[in-house]
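Colleague: Next come the structures, one after another.
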Structure P
Amino acid sequence: MLEEVERWLTRRSWSAADRPLDRLLAAKAKDPRRGSVSVVLPALNEEATVGEIVTTIRRELMEKVRLVDELVVIDSGSTDNTSKVAREAGARVVHRDDILPRIPTVPGKGEVLWRSLLVTGGDIVCFIDADLRDFSADFVSGIVGPLLTDPEVQFVKAMYDRPFGDTPEGGSEGGPKGPSGLATGRAAAQGGRVTELVARPLLNLHWPRLAGFVQPLGGEYAARRSLLEQLPFPVGYGVELGLLVDALHTVGLDALGQVDVGVRKHRHQDGQALGRMAATIYRTAQLRLSRGHLVRPSLTQFERGDHGFVPRTHPVDTEERPPMREIEEYVAHHAA
């Protein structure tokens, strides 16, 4: 198994610099229909960062060159100015609740990503988190690159240094670079706390062929629509793990890849939020292992109150949306 992972790392791990923009544009021009690119930003109260991300993508990948065909922000119920900022920066903004109103919405990132397939048209769909700081267009061009240039590739994750603890919101510039372009030392080891403590052990133990993914829970990834519409979407934070595992079983390891896009800075969650995320990740994995009984769809955590510790119980996401190709509105829309 180790040899298979090492072969995959050699064949299916790249740097964003491996595919310059002129090469991507040439590949896109050969078949514009199959090379159309939709970028989706799921957003919930991200007025501080969403504007810069939208502005960068529009300027670098829609105006200077025509790599991205549509840029859509899906607002999942923000109470701040996320929608206004995104719209003024040049994105098309769609509210989550306005998509597929026949099916009532539930909170969760995966819910937004699933619904986004109904309001985008690109053959390649690229998801970008809306809380990134110091955003680079390489995040988009890097991960759509293999999909534009290699017809065998179906699903591509971003990999990056995820520094923690040195800048005001938890970021740093990371350490020295190794020969592959990835940072060495502490910065390279920071895959995220839920990744390192939950997701990576689960993948190595149960899906060892996926052990080569540096950032399995990262929110920046691109895939062919023809694949995404076959996959169920966990409605919450389990969506990244669920899609990765299901993509492996649907199209095989050689159809998956990852691209080094540099450094990712974003807002870090507090410990209790991470606990709820970890429970959701575990539940997503457990469902895929058993496809049956859930151990316990809730998580109890503790906060110190005036008279000692107070238990707080939170539900763990236990719902998944079906493959989009089973939704009659989606089928009718794309047939038209």
Structure Q
Amino acid sequence: MSIEGRSAAVRLQSVSKAFGAVTAVADIDLVIEPGTLVTLLGPSGCGKTTTLRMIAGLEMPSAGKVLIGDKDVTLLPPNERDVSMVFQSYALFPHMTVMENVSYGLSQSNLSRAAQRAKAQEGLALVGLSGYDDRLPSELSGGQQQRVAVARALVLEPQVLLFDEPLSNLDAKLRRKMREDIREIQLKLGLTSVYVTHDQEEALAVSDRIVVMNKGRIAQAGTPADLYERPADAFVADFIGSANLVPGEILARDKKKRTVTVGLGNSKLVLSDNGVEGDKVFLVIRPSGVTLDGKEGDLPARVERATYLGSHWEYTIDLAGQPLFVTQPIGKQFAAGDRIHIDLDTGQLAMVARQ
């Protein structure tokens, strides 16, 4: 007997959810392809957890449909949806052993007790907890408890696996290890997975696609690279990774070359025209897309703060009256007060409309 990965598409069609006068989710359409891991990302109150709970059946939509595979599950209870959920709080039974926790959901199946135990042991092996069968949750670390929760969800062989902020209770080092393990298991079993987090780095690390939500709506959906390199607006640019939003103005457009000339302080930059509307723009400058140079250049700046972090330097610089956060490899060193010039890597430079 072995745990098999089953997967189905998830479709949200014009789904909304209101709590009284408050609209938590507003008319969203979303398709999650079978076997992919899609992360719902956004700040607190953006609607991501409510969306996950509607997929799980823990909340009923006020409007719209939820489909898993070809089945309309909009009004079905959680136990009839063929989904499993890994909660932020682990939700383990404290009086049960690890084995009893993992096999609990199998007790309603047609499997013999021996078969249930064998499947639970395989689930524990998948999450690296073989031999922990008889321990209580109180005898495990936070990371181990989360692994038990993942194993408990996996043994049910759901069509869709849901993660609700699964790593938020873990320290930074353990979060990195757990996110790698979750992604490895998801890929190995080919599970359709929906993952909720407010942590941008976590979303970038585990996702096939990211859905950025803001005020109950989808701000942008795409691959991690799409969102990081080609943000749709200032909100997405600021939320996905570190970004400096520097105001500029389009001074000229060359339709033949598909370029624009952007004024930045007293300087001008020629950039690819990405179709941004209007002349008021933000330049999205990533911290790693800036090179500091003490020599003459087009963009004069001044170092305001320098911080040594072992593997790299972090600088805050003043560029045309705008603070700019910059990371630099170990090598050249500058100090607060230094007059410098900067070079911008246009390959790491995006441009969005300034409302």
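Colleague: Comparing relative contact order in percent (Cα under 8 Å, 6 or more apart) across P, Q, which is largest? Don't jump to the answer; show the numbers that get you there.
Modeller: Working: P: 20; Q: 16.
Between P, Q, the highest calculated value is found for P.
Colleague: Another one. Which one of P, Q has Rg and Dmax of the Cα atoms in Å, for residues 150-269 alone, as calculated from the coordinates, equal to 19.2, 62?
Modeller: Values: P: 14.7, 42; Q: 19.2, 62.
Corresponding structure: Q.
Colleague: Tell me which structure, out of P, Q, gives 0.95 once FRET efficiency 1/(1 + (r/R0)^6) of positions 62 and 198 (r between Cβ atoms, R0 = 41 Å, to 0.05) is calculated. Mind dumping the intermediate values first?
Modeller: Details: P: 0.65; Q: 0.95.
Among P, Q, the structure yielding 0.95 for FRET efficiency 1/(1 + (r/R0)^6) of positions 62 and 198 (r between Cβ atoms, R0 = 41 Å, to 0.05) is Q.
Colleague: From which structure (P, Q) was P(r) over Cα pairs in 10 Å bins from 0, in percent calculated, if the value obtained is 5, 21, 25, 21, 15, 9, 3, 0?
Modeller: Values: P: 5, 25, 37, 25, 6, 1, 0; Q: 5, 21, 25, 21, 15, 9, 3, 0.
Of the options listed, only Q reproduces it.
Colleague: Suppose you compute helix-only ellipticity at 222 nm (-39500 (n - 2.57) for each DSSP H run of 4 or more, over all residues; to 500) for every structure in P, Q: which one lands on -10000? Mind dumping the intermediate values first?
Modeller: Details: P: -10000; Q: -6500.
Label of the source structure: P.
Colleague: Also: Can you say which of P, Q returns 23.2 when mean count of other Cβ atoms within 10 Å over residues 206-213 is computed? If you can, show how the numbers build up before the last one.
Modeller: On the way: P: 18.5; Q: 23.2.
Label of the originating structure: Q.
Since every read-out is calculated from the coordinates, none of them should be taken as a lab result. Values in this document were obtained by computation on a predicted structure and should not be read as measured data. Cβ atoms are built from the backbone, for glycine too; each structure is taken alone.
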